[in-house]
Structure I
Amino acid sequence: MSQKREPTLWKNLILFCGLFFSGPVLGWKIFLPIVLRFGGATPTPPAPTITRFAIDYSATPNLAHLAQSNLAIVQPVLNSDTIRSLQAGGTRVVAYLTIGEVEPDDPALNELPPECILGQNPNWGSYYVDPGCPAWQNIVSERARNLRNAGYSGLFLDTVDTAEIFTSTQEAMANLICHLRSEVGGYLVQNRGFTVLKRTANCVDAVLYEDLSTSYDFATGFYIYEEQPPEPVLAYKDRLTLLALDYAPPDRPALAWKACKRAKDLGFVGYIAYNLNLQEGGAFCDTIPSPQPYQATTQGILRGTETIPIYGINWFGIETPDRAPHGLWAGRSVPDFLSQIRGLGFTALRLPISPQVLERGYSTPGWAQSNNYPADAYEGLLYFLDEARKANLYVLLDFHTYDPYLLGGSLPGSPFGGSYTKEDWLAHLRKMAEIALSFPNVFGIDICNEPYKLTWATWKELALDGARTVLSANPFIVVAVEGVGNLSDNGGLAAFWGENLTEAYYDPIVLDESFPPNRILYLPHTYGPSVYNQPYFDDSNFPSNMPAIWDVHFGRMARQYPLGIGEFGGRYEGKDKTWQDAFVDYLLEKRIRIFFYWALNPNSGDTGGILLDDWRTVHEGKMSLLRRLMSP
């Protein structure tokens, strides 16, 4: 293992300073600026390229896993024989060393004067330490020497970000790092601390970008995809080895794959840790396979060779100014509702949302919070998706409206408008797709609810932009595209909002070959007389006249293209019952098995719900109807 070697003259200078000044700490503090002025410590000769690294903080690291890397980052728990064995196989073994924080149970905390403590880390409970504190410098230097004497190839310098929080300490932090290079040498890896990197780049061998693309959300307890700017370290890619550490549990393969792809594209050597504590294993980025994608086919939604049954229900409320699923005011929790939904035979939810729930800072009502729903709407969305996962329910995220006050008969009919721009819409679609990386039960994004104010030609181009945005962010899900209204050819027969795919039959959406195939799912909406009494509902031949109308509006699409029904429903009484019975017959005949009934909610004014007004009792007539569609 190569180490930094100081020229004899520099060794003598260091020795002189250590003897001349009153104590070793003062000696290196005064001498160090001279070293830095002349360009820092002598650069290490070129080392073997790091192509894999691993990190394991457990008390008994997985040695077989570490041996597959050429850089292993560990807590200082290995004995000298183990270290030598790994090194003999070509693995550098570097030991963890905190230089910007001290743990509450660390004996060093009692050795530090109060003025050395800068504050407490709210996430971990550790204490920020001033790197310019002489007592702390002594402790760090002694620990570094002991680790190198124990045989470790170098040091992993953690908590350098203290200098990001307390900017006045940046020079002292850089001095401390470069002193460690001069004093103990070896292979040094700096974890983050990008503001001091311009001072330390000649003093370290590698920089690790923790949370380059994923992070742990302390508020929710979820691992989420959240890209951080790479620019702070890319300027050093020709001088340093760039490492990326991201987090993704083993049951979140899409999240891991996406983070690894980005790391590779940016020139980082990537590693995925399964847990924030870095004690539960991980995976090398070059071993993570592409996950099985969801695919939209004429036979249904597939994942690999498995057909995923999508027997769905809409549950609204999150898209409204309440920003929480309706019905919690009845004293029921989200898990309670989801258990009932799954027990009724539904396998999927279409979840309407609006942009506010994709951002932090918007609150949820007291009636939701009193039933264990998070106070923050964004955290609530993540909570809902995870509870749906636990209940074995698939989810289609529905961009329902860009304004939570434009709903029902006031729906905007377009994905953007007013001060809300196309760029805003695409950014929120991207956010939805990235959220889906963390929740493998989210199988798709419905990119705009009922764009009835657009022609098919206009909506088709926007839908292509939306699909490209979604699939660029997450290539493993499907994109649901609804029909338009009556501004395009409707076969001379009035269509409901979102129903009209007449022109799509001969002018379909086609993505170019740079995007994965089988990702577009057509998802029209249609309703019966309880929503609006179309003229053809009064035809003397009703409901026998309906199949020909449905064929024109969307049904013939199902012969060639993946198609489901995003919304249908009604009061299920009188003529509306006749319509719904006929429509289910039609779906069975056409073998259209993907559906989302509107709605779970009894407070849908023109349709009612699967649940009655007490939010508990089931409408047995509607469920008897839908069970016909749920049969294999």
Structure II
Amino acid sequence: MKKLLSTLVLALVALTGWAQSDLGTLAETMWRNEQTGDWDIGFTEKYAIYDCKLWEYDYVRPKGNKVVMALTNNGEKVDVVIDKEKKGKRQMLINGKKQTYSLITTSELPSYPTKDTTPFKDNGYRAIDTVTFVGWLKDLPKEVLDRNRKYVITTYSIFTREATEYSGGIDDEGHFVVKVPVENSQQVYTDWGRTSIVTVLEPGETYFLLIDGAHQKRLVMGRNARVQNELLAHQYRKAFDQLHEHHILTEEQLLAYKDQWAGMYQHNQALLDSILNVNPTLSRKFEDFHRLGDIATTAEEVMQSCLYAEGGKLPQAVKDYVDSLLWPNIIKPYTIAREMSFLLYYYSSDAEHGSDKYKQSVTIDANSLLQIEKDGYIKFSEEDKALLKRFQDLTNQFKQAKEEDYEALNEKNKELIEQVNVFFQRDDVEAAINESIDPILTEVAISDSIYPDALLRDFSRAQKLYERLDHNRKPLNRTQMAVLNQIQLPAVRSALLAENDKFINMQKAEVANAECLRPSSDVEGLTDGEAILRKILEPFKGRIVYLDIWGTWCGPCKDKLKESHFVKEQLKDFDIVYLYMANTSPEESWKNVIKEYNLTGPNCVHYNLPKAQQRAVEQFLNVDSFPTYKLIDKQGNIHDLHWLHTEDMKTFLETIEKLNK
């Protein structure tokens, strides 16, 4: 009896060991449904892959010329019966449904058996949908996984033109899950720099990506994963170029650049046509992705040349070409081509610079300021009103005087003119003027006249509003909120309101360690740039000072501030003072950026000096771009830093080491 029991135990151990580690010829095989062409199931030594999940083997048993297995995943169970392989094909019964499957022997999924004319899913941009992106970087070298232990998916918003990264941790076996909010069917960039895939995600879908380093496979599983597999299997190099001349171009040069891109567009379309002819079952989604991508890239690159056109306005022939390319051939949803978001910006910019409405100038005098007060944008004190009356009287004198008398009038009223200049530089006055004459209403009117689709008009409004939020770092004003309320799409409105609420809440919060915000009275009365800077540096003698000259209006400055915690972590072993000096930054916006990026440590010092003093410091330091960085050593010597110095932390740390001696 003991011998029989022992034999049974040994048999069970042997069977269990075979089930978990030896699938026979099924091991490390992937199978596609012969009817649909989809990758439906796969078997690795440790897991089965099915329904976008990894399943453990409960048991695997031979049964005649079949294999019977049970798969489990968090309480779910799937029964699988697999017939003997015949010429690379097997009949499989999965949860009671029998299908014919063929072994996938290629790196990517082979061509699908029939053509699919289904368009991309279009949710009308009514709400943000979430995609679940599951994956397995299987059998990749550890050093490749360690390059970044996060799987990053980057989206580009057509509402804001902003890139957003979503990520999921990669475990030691290479598994990851990423939840990705999408505005609609949307082009994304995944795992850039490692597996580097450009694809499209459709709202509400779940995908499973397998990158198998040992068997050289790249496959996507999902109920609607056909186009993702086609994009992996049919990659090709397109013609592309960019402007290399970053100065004002002549009309002839702009037309030549347009012609160059027209030729590249035709070349890229011919390449696509060739691929479609050789692979006639490629889906409509595959074709739409590439057609719109080529249209949007060409139009965006050509329209971007408006940045180098005299007055920002392209020759009519350039605009006519873009219009003939774009509007008769546009494909929806627009978000399947990332370049559409940038195209809208440049298309609107060119139209604005060509509009007489946009070019109209506004003169602000005392009477117009009093009207601004009457309209509720600001409240002036009696002292302010008295100054404005004197200013208006002087303005009238200039209007009546002869040109040769201007110099004498200036000299006679020198003190008043200085008081008026100081008045105009007040944050509340500047904000009231900007709000009352905000050009966004003109910009919206122009956009409404050039976009044939209400969706594009909403996107254009959203981009302009987000640009103001990003630039000003404070809530939208009344005029801007009125424009936001014109937007029809709920998802677009919600995205902007969420960003606006962020700044409303930020304004309500106090600055942590408020003593790091230094008053301009520290350098009151000083006008020389070097004297101002030396006065500011006095308390930090004998310490290294890392100087950052930035502005709330400067995008690259804010991008660097966002990364500053990484830099400080690298420098934590050194006694360093972080000195931030803001250029032309309204106090409200200045404080909001400091709060947003938590730039308030005990070794942080912030100044927002009056414009004249800040300008004097910048002239002393030869500042000609933003951000500008300097290092001040323990002896007070000033050292230049390239604005991208933190991208080479090894060299930067060596520099700090030398200064620390």
Structure III
Amino acid sequence: MRLRDIATLVAFCTLGLLAASSLAATPNIVFIFADDLGWTDTSVAAGTGGYSSDFYETPNLELLATNGMAFTNAYSAGANCAPTRAALLTGQYAPRATNNVFAVGSLDRPAGETVPLRAPSQGLPDGSDQIPGTAITLAETLQTAGYTTAHFGKYHVGDPDSTYNNGPLAQGFDYNFGGNGTGNPGSTYFADTTGVFASPNIGPELDPYASPAEHLTDATTNAALAFMADHTTGPFFMNVAYHAPHSPIDGQGRTELVDKYAAKTDGVYHNDDDYAALVEGVDEGVGRIVQYLNTTADPNHPGQMLAANTLIVFTSDNGGSEGATENAPLKGQKGEYSEGGIRVPLIVSQPGVVPTGTVNHTPVSTIDYYPTFAAVAGADLPADTPIDGEDLMPIFADESASLTRDSLFWHFPGYLLDSGRNQRPQSILRQDADGHQWKLLYNYEDESFELYDLATDLGETTNLATTETEMVDQLGDELRDWLLDVNAKVPTVVATGLPAALPNLLAGDLNDDGTLDALDWQLLNADLYSDLRDLPASQAYFRGDLNRDGWNNQFDFALFKQYYLAGDASRSLSDLVATVPEPSTLAITLLAVLGGTLSTSARRRRR
């Protein structure tokens, strides 16, 4: 054989080995989202520290946990549907510009109460609780690594008919089975036996998988199974987003399951037959998907079943909705940022990668799935786009491993006071340290803090803010810096029209000493007309970028004037400016141009 032929053969074999290696390194990803499934709404004891349901039956989730890893401290990125789904697709916290989804529908839902703050806008320019078409989604990132991507069921944060070009097919999904911009399915049944859904809230792409007439959960599973049967080349990503057990509840479960629970003795906390039937329907769907993976040969890996090269992640988009279920021992419910609204089930499984029968106590969030799946796929994260989550594969593979971050954050700048909920404008930080599981909540209405140690107070019953003052100060500073760094929108004070105060921040106090005086003016003046865009926003603020636009300029001077005069209206800003070295002349000129005394309420830092 000639040398050239040998070289060609070697090259061909090398390419073949690389291709095989690439396939082996790119497992399929099956992400399964339940809707409104609370932390205690499964019978998986491992993921709740023993607080699993004694009424709802989820044997397939129990088996998934036995063959994988259950998490006790998994969180949704939002307290209801849309913000969590936006975080999944963007990998970002809600305040980010290409997320900007904080709630379902309006952020201003005071339910008739006269409230002191007004929420900012959210979502798209028309107020829709959806992400922009410009967002680089998880699905788009996986496509760059050769994945075929498919969405099934509830989408909510984009619509195929939107003028913003943000439906599933425009946002990186090769296939869309039923996803649109609505959150509530309206009905989980069909109008008749023709296999056409009665509710327009469900995309028509699911209709072919529901004849004869079937439950929405089963139709969604049917579509997922059909997709896997049809897909025989390369890795796939499936976003299986069940509508259940979201409302409507009454009369929506499959009859034989409702009858089963009606004959069952009530549990300690759970006893709703219809809800139980919806939960078990989701569990059956999970079981059917896992069974298919276990019994179907992998066309890309001869001699293996699909399950051998598939990562499965099961979780929920928020906590349970009280009235339909009960979240005890957790406080609160869907829509609230108490643990009952944001702590959710999480189970992961991948043979040979995730150790079986393990439990992980690491706090994780919906924002983490984007970088995790990108790492699994070998895909590069998008350039110039902040991804707030962290790759979870190290802790999926080893329950004793740890993440690099210290804290998780949430921000909700509006009101959700309907349906028995009491969610007011808040920012939240969650941090584990020295055996404590700290949770800090900052309330914008009265600028107060709440601090709980979830390690000993899972129900958030004892506020430690007045006794653990150093911890409040430390965590409050971290929360403040995060809010500045993500440029978080804050509510507006109705009485003044000015932004509500951030935690641990006296507006304009650039040396952070708790007073507003000539020293702060000197700091502002030192960097006047500076471009600070290369600095983290939390640093740029303390160099004079008071309006958080990346610059220290005349607009920041105007704000400083407001804050300074608000502290003592009799003080003369020109007298203060006169005590500062040049370029005070420029500043006095600005003062003359701006003119007038603007009022605000300066906020003293709490210690």
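Things worth noting here:
- Among I, II, III, structure where mean count of other Cβ atoms within 10 Å over residues 446-453 as derived comes to 15.4: II
- Label whose coordinates, when distance in nm of label points 7 Å out along Cα→Cβ at positions 206 and 254 is calculated, return 3.1 (choices I, II, III): I
- Answer label among I, II, III for the case where P(r) over Cα pairs in 5 Å bins from 0, in percent, for residues 470-541 alone, calculated from the coordinates, equals 4, 14, 20, 19, 14, 12, 8, 5, 4, 1, 0: I
A short reminder: the numbers here are calculations on the coordinates, not readings from a lab. Everything numeric in this text was worked out from a predicted model, so none of it was measured. Cβ atoms are built from the backbone, for glycine too; each structure is taken alone.
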